[in-house]
1. To test your reading of the models, identify which of I, II, III gives 71, 48, 30 for Cα extents along the principal axes in Å, for residues 62-277 alone when calculated.
2. For distance in nm of label points 7 Å out along Cα→Cβ at positions 118 and 318, which structure out of I, II, III has the highest calculated value?
3. So distance in nm of label points 7 Å out along Cα→Cβ at positions 198 and 254, computed for just one structure, reads 3.7; which one of I, II, III is that?
4. Which one of I, II, III has mean count of other Cβ atoms within 10 Å over residues 46-53, as calculated from the coordinates, equal to 17.4?
Structure I
Amino acid sequence: MTARDNPQPMEIPPFHLERIQSLWEHQVDFNLSESGIHPLSLADVFEGPALTELTKSALGYSQTNGTPALRERIATLYPGATSEHILVTNGTSEANFVAIWSLMEPGDELVVMLPNYMQIYALGSVWRGDVKPLHLQAERGWSLDLDQLHRIVGSRTRAIAICNPNNPTGAILSHDARRSIVDAAASVGAWIVADEVYQGAEHEGEPTPSFWTEGYDRVLVTNGLSKAYGLPGLRVGWIVAQPETTARLWSYRDYTTIAPGTLSDLIAQHVLEPATRARILKRTRSILEVNYRIVSDWLRGHGEVFEVVTPRAGAIAFVRYHLPLDSVEFVERMRRERSVLLIPGSHFGFEGYFRIGYGNESEYLSAALTRVSDWISGAIPSFDAKSG
């Protein structure tokens, strides 16, 4: 029997972050594992007759690459883009999947920023690529290691995958870092896959500049309504690229989920109407302002145990802890003993950290942090006794 007669199945590595959330986020008293803003309801999004009109919509298949109206709304967010530059997907996760699937061939190199949401990192391995980590440096405020960038990008590099603003650190790349990434990609003809789903959730200042504005044709920008907009249940994402690229990616998408949900497309059109979008993002910034102050004060109160680089975007912080536990055990004990769900740092490629989400309602967040404090107060004496 030959290998062709008995082919080996493609091995899919477990997606630990998604699995821990799926198993436990609805089973705990306090879920601090989410990275987005407390979700909006339809009544929050729509006002008056518009919601009534939505209920009259026929639930047939929608335009498979996104309706022209939605793609035109998305295109207004990217200078110089038209509806032909946009492919609508079911969430940013599908956008990332289609982007990497369309690029990777066995033996290609994929450079991936770490720490990061590990979807793209794992997909590169699934498609038999050589995945190389590109590290952000905690000691420099989670800035990019530019020396490492230029060392590892080479003639076999097919793509550089970036998450900006970054998950889980909330860091934002500087102008010089963005230009260095573009220059490195251009020097070898590589693509840039820029996951920008946290754009719009900046704590202060202007929105994070998109890689779309860098003037490099081999850019695939992915984004969506799940994080900054507080609408993860819509499952609306998109890819922005040159028209010939989005046309090619559309053929890949025909083999995944075929089309966006009809109601999701219609709701997204309304969300991205300029006045509605401004109102929603103002709400986001207000939540971040209040809740990060709560988290920051709490972290300072446990300065002997926790340290953090202040995030600049997103409802997330990547917290380093000083306890004799690996991050999975730390999170598991917190869940089991205090019914609070966090995310282990190892699920982002970094040990000795956990990610905490603070996009919830403020009272809920404060109550959850009290539970964590209670656990810390009880655990430290037992650790000290063991070490002594």
Structure II
Amino acid sequence: MNSKSFASAEVPAAWDPATRSALRRAALGWFRQHARDLPWRRTRDPYHVWLSEVMLQQTQVATVIGYFERFLAAFPSVRHLAQADEQQVLRLWEGLGYYRRARQLHSAARQVVEQHGAEFPRDAAVLRKLPGIGRYTAGAVASIAFDAREPILEANTVRLLARLLAEPNVVTTSAAQTRLWAAAAELLPTRDVGQLNQALMEIGSLVCTPRSPRCDECPLAGWCRARAAGIQATLPITRPKTPTEDVTEAAIVIRHRGKFLVRQRGADERWAGLWDFPRFPLEGHDPDAQSAELRRKTAEQTGVSIDPGELLATIRHGVTRFRITLHCFAARRLPAPPLVERRMISPLKWLRAEELEQLPLSVTGRRISRLLGPHQKRRQENVGQENN
């Protein structure tokens, strides 16, 4: 993809040539002085650039740094990642959320090795054929690693450009996206493209913030139409957030001969590919009805008969639009056959508590696993947001 592809009679230029040149100089000058020293900025290796961009999707920079460094220590090249077992990849990704990113990362690494001789394509259109690489990620890798003239548009640059242009529409609409991509392409220089793209992202991240933008410190403030109109705090315009929904679930910690039962979550489930304790929606509140529900649903999911026991912990966390209250119950396995036939076919394992450290678990699954020492205590925890 070339920036010329965004030129259209229907999308007039956002700035005249002199203004574009001034914007570039201001952004690059600010970036040279204020850019954060981040590990992925110390190289133009496309593998490092790609890995960081995937990790940074919907994740804060401070969180990503440690994961990025651990991931590179385990998989120092795209060949190492391609040769890894998916479970190892998921284990290292554990806690970053949006686990589909990890599975697509692994699949894309294999394609790079098998189809491109372990060399990342320089062409953004070819990059976009790899799993998990869309318009933005392809442009980021091509421009930062290879200095290709490719625009980028992500949360920070959407916000920055929407304010510079005083974009009047919801920024996810087709019309707004067309104008924003065209403006991003307009600003591209003939060289140091990756530097400019990173500069715009950095200004959006550190200065043109979602709330209380620091306009007095912005190197582009003189060209900002939203600031001139005094509407910068109202932009960008976004769609209303989907209302959150309260959900109650149960997790069953089944102990048998010093081991605990875990199951691998299916492709159509939340946290696909990860391991977890038997878990399902909990509907009953009456103790007798609840006990019967725990027995029945555990048998449906695992084929194991249980005798439910005490409440080990209550964990409150968020997943996308759901606020989940997770009640974690102890249980012992019964020798009798289950009262119902197992419906959900998925791999099962009986493991000791220390063996669970080797498996990729959901964040809440990991917290439960760490309750399984010799002195179990009832606990209540607020985990925060955890994503698929």
Structure III
Amino acid sequence: MSGEPPRTPLNPIPYPPFIVMPPIPTHTQQPWTETYSEIIDVRSPSEFAQDHILGAINLPVLNDAERAEVGTIYKQISPFSARKIGAALVSKNISQHLSQHFATKEKNYHPLVYCWRGGQRSNSLALVLTQIGWRVTLLEGGYKTYRAYVRHQMENLPQKFTYQVLCGFTGSGKTHILHQLRQHGAQVLDLEGLANHRGSLLGEEWGDKPSPQPSQKYFESLLLRQLQSFNPHQPVWVESESMKIGQIYLPQSLWEKMKQANCIEIQLPVTARVQFLLQEYPHLVTYPNILKAKLERLKSHYGWEKLSMWYQLIDAGKWELLVQDMLQFHYDPTYLRSIQQNFTKVERVLSIPDLSDSSLEALLDSLLARYVAVI
């Protein structure tokens, strides 16, 4: 129409011949088949302490208090408010990690990143690292994928090995002998070491700074790594444990294979056992009050008269008599019941006078001769 102002054509915007898409993280459900510069667990410190992929480092995008705060807002106010506050906290924490942990990483840095379920926490860090230019892999399904893998391996892997069980009364030095076997090249599964417990009433660490047992899940992670290092064509030496070590339970598949295994029983005189136990458990003498408190758990089994007698021996410092009496009335009968119920295939009995170097050397020669014959 003649009354309309002339139209001004828009300046044409040149269309690029191709569009460069921003890099995105890759995904995997089998991280154990690949190699990474680093494995990063972005969950909170308490989640990480409970269990994690072995070798991973903890760079939380939300610490425990922040995670609790965001969760409370999500439930009591709204998901939208929780996401806003959560995003601010995550951004703050990622910024700190960038200026500290990632500041010295080279261009070829290639991390694996995971959180609980492979969701927002791991994606938030992975996105930033990818935009910087690093090649990042996300664990699809997060820690839950890893945990499912561990459970599956624990059902099947223990069955692939032949076990040789060391039996013997408490104080026979079974764990000490296992460590000597390991130094001589044998495959040794030290379950008490993995569980951080010596498998008896007084087996946990105690004193000024006791070291706690790992969680059940982390124990299984440690156990899996140990089993994966073994050659299935060679025997695995293990001690005649019960199914429960402190608060840790052995996987059922491993426990059943151990009960089916052949046993070698180590026999020592009771006096040698007493001396070895006092040497291995110095905290019995150092913390008598803690010892009394622990022995009180046996009151229902042996009565106050026996418990009072043990207390008197402790007060008098008669440690040899105390240990010998506890062996006779508690530890030895408990061991015999366990052996008769769980480890019945005793193929050899080896007697040694003590656990001196010369006695151990002769014992190891006999055990290793058998070991060589087996492989």
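1. II
2. Sorting by distance in nm of label points 7 Å out along Cα→Cβ at positions 118 and 318 in descending order puts III first.
3. I
4. This value belongs to structure III.
We did not get these values from a lab; they are worked out from the coordinates using the rules stated. The structure presented is a predicted model; accordingly, all values stated were derived computationally and were not measured. Cβ atoms are built from the backbone, for glycine too; each structure is taken alone.
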